[in-house]
1. Quick one: distance in nm of label points 7 Å out along Cα→Cβ at positions 69 and 157 came out at 2.2 when computed from one of P, Q, so which one is it?
2. Matching task: 0.70 is the computed value of FRET efficiency 1/(1 + (r/R0)^6) of positions 45 and 229 (r between Cβ atoms, R0 = 25 Å, to 0.05). Pick the structure from P, Q.
3. Check the numbers for Cα Rg over 2.2 N^0.38 Å across P, Q and tell me which is largest.
4. Hey, distance in nm of label points 7 Å out along Cα→Cβ at positions 29 and 149 derived from one of P, Q reads 3.6; which structure?
5. Assuming 23.5 is mean count of other Cβ atoms within 10 Å over residues 13-20 as calculated from a single structure, say which of P, Q it is.
6. Taking 17.0 as the value of mean count of other Cβ atoms within 10 Å over residues 85-92 derived from one of the structures shown (P, Q), identify that structure.
7. Of the structures P, Q, report the one carrying the highest value of percent of Cα pairs over 23 Å apart, for residues 109-196 alone.
8. For helix-only ellipticity at 222 nm (-39500 (n - 2.57) for each DSSP H run of 4 or more, over all residues; to 500), the calculated result is -5000, so let me know which of P, Q that is.
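Derivation of every value follows stated rules applied to the coordinates shown; laboratory data play no part. Computed from a prediction, not measured in an experiment: that's the story for all the values here. Cβ atoms are built from the backbone, for glycine too; each structure is taken alone.
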Structure P
Amino acid sequence: MRQYIVDAFTDQVFAGNPAAVCVMEEWLPEALMQQIAIENNLSETAFVVPEQEGYHIRWFTPGGEVDLCGHATLASSYVLHRFVEPEAAMFSFRSQSGPLTVRVQGDLLELDFPSRMPEAVPFTPEMQAALGGLTAQAFISRDLMLVLEKEEEVVDFEPDGRLIEALPGMGLIITARGREYDFVSRAFFPKDKIPEDPVCGSAHCNLIPYWGERLGKDKMVARQASARGGVLYCEDRGERVRIAGKAALYSIGEILVE
């Protein structure tokens, strides 16, 4: 089975967020897909199967299947556009999070995802301990989101996976207003065996509505401030968000499974 590894939300390899993509004719056993994700040891491996109208997509982390993943959807669309349907201007996916679409916009791929405005929750001593003593405003949707005062606090943050894993939510997002960009963020998912997700598209389903409301802007440019880094072109469209980025192909290989 052919597998592609694509760096998403970047135009060069060794940056952005790497995802493995397998485009198949039919589904493998779920246990085997999980083993492939564990073997790849990337934050996500996407499995894509064509249907009568579009594709069905599933995403697996080393710790299990997840309901939504942005960078692996972008990577899958890159593979489909480059190797399967080069004339297509849009790709439609069925997923656990409902229908998703990706439009080809020049050298950008634009994701249309559900908006997930997080709700304010109390900032607890456990959250402060996980932040190394920093204070923040706390919000939660699927993930816990902590809004810090300064960009430098996001960039310089040193995560403790044990403390983060004990917090509510599937993962932890930290964010602050940016100087060069509208906002910056980082994302951590130790519960899924991902110490840090280099560029997390699904986290921006929370970040875009929050920062859109706070900044009074529909369109924003964001940067995920991980070591690899990535840039996301964001748009708040009410019940949906649009997240656009570039992608770079790192490798093409064969998985040898029975």
Structure Q
Amino acid sequence: MSRIKSAFENKKAFIPFITCGDPDLETTAKVVREAVKNGADLIELGIPFSDPTAEGPVIQGANIRALAAGTTTDKIFNLVRELRRDVEIPLVFMTYANVVFSYGSERFISTCREIGIDGLILPDLPYEERDEFQPVCRKYGIDLIPLIAPTSANRIAMIAKAAEGFIYVVSSLGVTGERKEITTDIGSIVKVIRENSSLPCAVGFGISTPEQAKKMSALSDGAIVGSAIIKIIEKYGRDAAPYVGEYVRSMKEAM
């Protein structure tokens, strides 16, 4: 069983998103370990990018802080090497196609394999262009995880059939960020996914409260939370790790 599949085995998966290098990589390492200790089942590690088109102001701010602190892709690879000495849950990178292209796709993806990354999420990669990366990902055993949005409509089945790892269900139109209410009919999207794929699906974009996490995980196999965690890190800076741990525990318990 792959590590990603095991994250969803017999439970609802809680998936925190953390921007690497915000405010520094040492803090990122502490936050990841606290999240794991408090019940995170899989962690999305964001590689900062200068133009993160899927992100709202909170995660944009984290990208700016991380880049200003001198965070690079190579430094993040070294962070993952260090984390893998004791972190056993699945780790996936979330970044943008340009980051992978500029590094060199084969070099980037082969390094992911070497350091113990399980999957790759590229929110600006259209389904029709997945062949830019999918063959190399398969060569090195890295799952290229797709996103399915409310606008995917008649493309949901097609995307689900070709999916690997898990399916990231985007809960709301627009960019990442907390929302008071999620009004999308997640159940109908998940129904089409279930008819076309046996992979687990997790809902992200807009989830911030235990109540939302409980509701979304009841409709799917898990919940993904980014902006709410980034806000905690922004507030507490280098002292954020225990506060993130408390938050992760409250979300996991609600699910």
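1. P
2. The correct label is P.
3. Sorting by Cα Rg over 2.2 N^0.38 Å in descending order puts P first.
4. The value was obtained from structure Q.
5. Corresponding structure: P.
6. It traces back to Q.
7. On the way: P: 19; Q: 29.
The structure with the largest value is Q.
8. P
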